[in-house]
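Next come the structures, one after another.
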Structure P
Amino acid sequence: MKGLLLFFAKRYIAGPERKDAIRAALEANSFGLGAIIDNLGENVINATEAEESVKEYLELLDDIRSAGADSTISLKLTHLGLDRSKEFALRNAETVLKKAIELGNSVRFDMEGSAYTQKTIDIFLELRKKYPNLGIALQSSLLRSRKDSKLIASLGASIRLVKGAYKEPSAVAFQNKPDVDANFESMMKTLLLTKTRVAIATHDERLINEAKRFASEKNLQKDSFDFEMLLGIKRKLQKKLAGQGYKVRVYIPYGRNWLPYTIRRLSERKENIWFVVKNLFEK
C-alpha cells in the first residue's frame, strides 16, 4: 500500500527534503513559472515539533533567497501548533513572517478544515496589522467564504481562491460540485474587480478560460492576478498560460510527512482520488 501511495505522491510532491523543493522551484522558474513552497505537516500538538517546523520555514526562506528562486511560502497553522493554542500558533507564525519580510518574501496561510476557519482568520487579521506580506487562502466550498473574502479584500490582502479538498457537513459547505464551482466563479469575478491580488487556484479549464475572458472584458492587465496549480498537474497548461503573459505559480509541497498527507487527502473525499488518477498521465 505504501508503495502504491508513493507512486502517486512522487508526481505531486517534490521530495522529503528542502533541497528537493528548491530544485522543483528552480525548474518551474526555468519555464517562466513562479512557485509557492509548502513544508508538509499538520495537527502538531507537541511544542518542540512545532518549533522545529518554524525552524524549517526559516531555513527554507534563507534557501529561497540563496538560490535566487522566484518563490513564496505557504503554511498551515496547525503545523505551527494551532491545536495547542491560538496564541502559540500566532507567535510561531509571526517568527516566520518577520523573517520573510526581512528577506522581501511573502507568506500565505493555507485554509484547513472548517473547524479551523475562524481561528485561522482571527490569527490572520491580527498579524496582518503588522505584516503586509501576509495573505490567506479561502475555499469556495464553504458557505461563509464570500463574506470572509469581502472582509479580507477590504484590507488589500492577497487571497488564494481554492475550491477546497475537505469533506464538510451541509451546515457549513456546499455539497454539490456545481454549487462549489458557481461560488468559485462568482467570488473570482468579484475579487478580480477589487484592489486585492487574487490567485485563482484551480486546474478547471472552464474556470480558467472564464477568468481570462472576464479579465479581458474588464480591461484587466494579465499580470494583475495569478493562476496557481499543483506540482505535476496540467503542466502543459501551466506553461501555455505563462507563455500568454499570465502570472502562474506552482504549488510545491515537500517533506517527510508526505505519507500521512497523502493518505489524508485521498481518504477525505472520493473526488480527491479521482482527481489524482485523472491527472496522473497528463503532461
Structure Q
Amino acid sequence: MLKWVKENKIMLMTMVIFEIVAIALFISTRKLFYLLNFNYIGICLGTGMYLMSHKVKYARNFVQLAVGLYMLIYLGVICRENMQIEGLWYYLFLGVFEAATIHYFVAKIAGPLFFGRGWCGYACWTGMILDLLPYKIPKSNRKKLGWLRYIVFVISLTFVSGLFIFKVDNLENIMFWSFIIGNIIYYILGILLAYILKDNRAFCKYICPITVFLKPASYFSYLRVKCNHNKCINCHKCLRVCPMNVDMLDDSRKRKNGTECILCCNCIKECPKGALDLK
C-alpha cells in the first residue's frame, strides 16, 4: 500500500489539492457548482497522471479533451462564462468573484506554484487542438518573439477597460461574443504559426497573454522534471523532443526556458536510462 502511494504521490497530491479547493469554495459560497467543477477537474487530472505513469499512449490527450472541452463548451458556450483573460478583467472590474476569477487564481496564479505550466499541458483548450498538429517536435529554432505576449496582454486589458470607461451597454453579451471570436482568432493564429514555424506550440511561446501570469509563478513550481545525473548518458534525446525547448538536464531554477515546461513528460518517456522524473 505504501509503495503504491509513493508511486502515485503526484496523482494523489493533485486530486487532494483540487478536493480541498472544491470543498472550501462550496462551504464559502454554498454553490454546488464549485464542488462538482473542481472535483471533476481534479479527477480528470489525477486519472490522466495515473494513465501516464502506466505509459498509456494518449493519456495526456484524454485529459486535455476532458478538461478543455468542458471549459470551452460547457462553461464558455453553454454557461456563457468568458474563460479567457478578458473574462478575468471583466469580473475584476465588476468586483465579482465568479468562475473566471476563481479559475484564474487556481489555475494560473496560485496553481503554478505547485504544478507550474501544467495548465498549458493538460487543460488549455487552445493547446488541446495545437497538440494534434504534425509538429509535436519543433522543426525550427526558438525565436525571440516572446515580447508579443505582452502586447496581446495590454490589448486585452485595454479592450475591457474601454468598455467600462465608455460605459458600453450590454456588456454580458459583448463578453460572450468576445470569448467566441477570441477563441476563433487564437485557433487560427495558433494553427498558422504551427505550420509557418513548424512548431505546434509556437502560439504558446510567443502569443498567449496568459503566460504573463504563468511564467513568474512557474519559476517557483514544486513539480519539476529533474535529472539523475548518475544515470544520464548525455544522449540529449530529451532535449530534442521537448515542445517548449526546456533544458531539463539543468536542475537549477534558472535553467534555459525553465518557466516554459508544460509537464508533458515527453522527455521522461524518451530517456533510454530512466534518468528523468517528475518530482
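Where a number appears in this text, it was derived from the coordinates with a stated rule and is not lab data. From a predicted model like this one, the values you see are computed outputs, not experimental measurements. Cβ atoms are built from the backbone, for glycine too; each structure is taken alone.
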Ranked by volume of the Cα convex hull per residue in Å³, for residues 34-145 alone, which of P, Q sits at the highest value? Q
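Ranked by Rg/Rh (Cα atoms, Kirkwood Rh), for residues 210-257 alone, which of P, Q sits at the highest value? Write out the running numbers ahead of the final one.
Details: P: 1.08; Q: 1.00.
When Rg/Rh (Cα atoms, Kirkwood Rh), for residues 210-257 alone is computed for each of P, Q, structure P gives the biggest number.
Given structures P, Q, which gives the highest value for distance in nm of label points 7 Å out along Cα→Cβ at positions 130 and 242?
Values: P: 3.6; Q: 1.7.
Largest calculated value belongs to P.
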One of P, Q was used to compute Kirkwood radius over Cα pairs in Å, and the answer was 19.0. Which one was it? P
Source structure (of P, Q) for distance in nm of label points 7 Å out along Cα→Cβ at positions 58 and 178, computed value 5.2: P
Work out the source of 2.3 here, i.e. which of P, Q gives that when distance in nm of label points 7 Å out along Cα→Cβ at positions 26 and 98 is computed. Q
Work out distance in nm of label points 7 Å out along Cα→Cβ at positions 106 and 138 for each of structures P, Q, then name the structure with the largest result. Q
Among P, Q, considering only relative contact order in percent (Cα under 8 Å, 6 or more apart), which has the greatest calculated value? P
